1. Which structure, out of 1, 2, was distance in nm of label points 7 Å out along Cα→Cβ at positions 26 and 162 calculated from, if the result is 3.4?
2. Quick check for you: by relative contact order in percent (Cα under 8 Å, 6 or more apart), which of 1, 2 is greatest?
3. Suppose you compute mean projected area of the Cα convex hull in nm² for every structure in 1, 2: which one lands on 8.6?
4. For structures 1, 2, which has the highest computed value of distance in nm of label points 7 Å out along Cα→Cβ at positions 58 and 114?
5. Using helix-only ellipticity at 222 nm (-39500 (n - 2.57) for each DSSP H run of 4 or more, over all residues; to 500) as the calculated read-out, with -1500 as its value, let me know the right label among 1, 2.
Structure 1
Amino acid sequence: MKRGRKPLKALGDRDNEIIDKLNTTLVTMPQIAQEYGISKQRVYEIMVKAKRLGVAINRPKLVARKHVGKKCEVCRRIRETARKGDLITRRQLSQALKIDVWVCHWHLNRLKEAGAVSREFATIRSDNLVKALRFYKKSSLSTSAVGRKFGYKNFYSILNYQKQKGLNLDREVKSGSNPG
């Protein structure tokens, strides 16, 4: 009579989830280990077990050539954020999605290349400028008043430059009701 465990025929639910994340996103093994509360070594062992069972492992180098934006969770979340508006920095985008900045850059560039998001989305680098542009769109203050409020000497030229780049900076100010 043999002792020991029976050989595995399939991966468990958690292991399948881990392999799926490795195949579809640029999440690193340490990040997955932290997310699931396991060691990096255990993530590696799960990969080895999956390979032994015949599961294909496509790490980021291969994913870069075969990235499918429609199936990727990060890309889906970026597209949702892009529908809300162009006024966001890449840093703010990565913080909102709770992902690494460079992972965000990579996915955003793939989406822009594919035309899934506009070229102007997340092109502004300054958080303060984003705040100033959002305030400008919602307020009825003059460009110079907005510039002074946010510390820009020539906000008018910054505004024109952003418009030339293709950002929609039309004001959203609601007109008051006419008494009468």
Structure 2
Amino acid sequence: MEIKNRFSGKVIFSDVSAAHLAGADLRAADLSNADLSDTDLSAAHLSDADLRDADLRRADLSRADLRRADLSGADLSGADLRGADLSGADLSDAHLSDADLRGADLAAADLRRADLSGADLRRADLRRTDLRRTDLRDADLSDADLRDADLRDADLRGADIHKGQAELIAISLGMSIT
């Protein structure tokens, strides 16, 4: 499998069979529909990468730079995204069930209709994140920053949230707390 820069068409890697790409420079790479399940991409540089519909189940993306990456429709179930920078990324319709997103930066990311059921989002930055119609059932949102997040029609059943977060959620939904 060749990995190309999606803007220039230049080949970045020609063989990814080793599945060990820790720290790799994959900025703007076209990885759409790629099977990267169980791959070590820890601390990889994936900003502006095209990862649409990619299979990233159980992948190690801890501390990876995924700023502005297109992960729409990708399967990240069980992935390790601790400390990853996903700010401005498109994760609409992505599958992140049981993913570890502790301390991840998701500021201004698009998570519309994403499945985050059972995900660990403790201390995640979700400021200005679009979470409309997102499945957050049984997710751990304790100490996550939800300021200005759009949670309209999100499913929060069983989610672990603190009182202060509940107030922010109510305000984002246009409810008043008395």
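Here, each number is a calculation from the coordinates, and none is a lab measurement. This is a predicted model, so every value here is computed, not measured. Cβ atoms are built from the backbone, for glycine too; each structure is taken alone.
1. Working through the options, I get structure 2.
2. 1
3. Derived from the structure labelled 2.
4. On the way: 1: 1.1; 2: 2.2.
Across 1, 2, distance in nm of label points 7 Å out along Cα→Cβ at positions 58 and 114 peaks for 2.
5. On the way: 1: -17000; 2: -1500.
Working through the options, I get structure 2.
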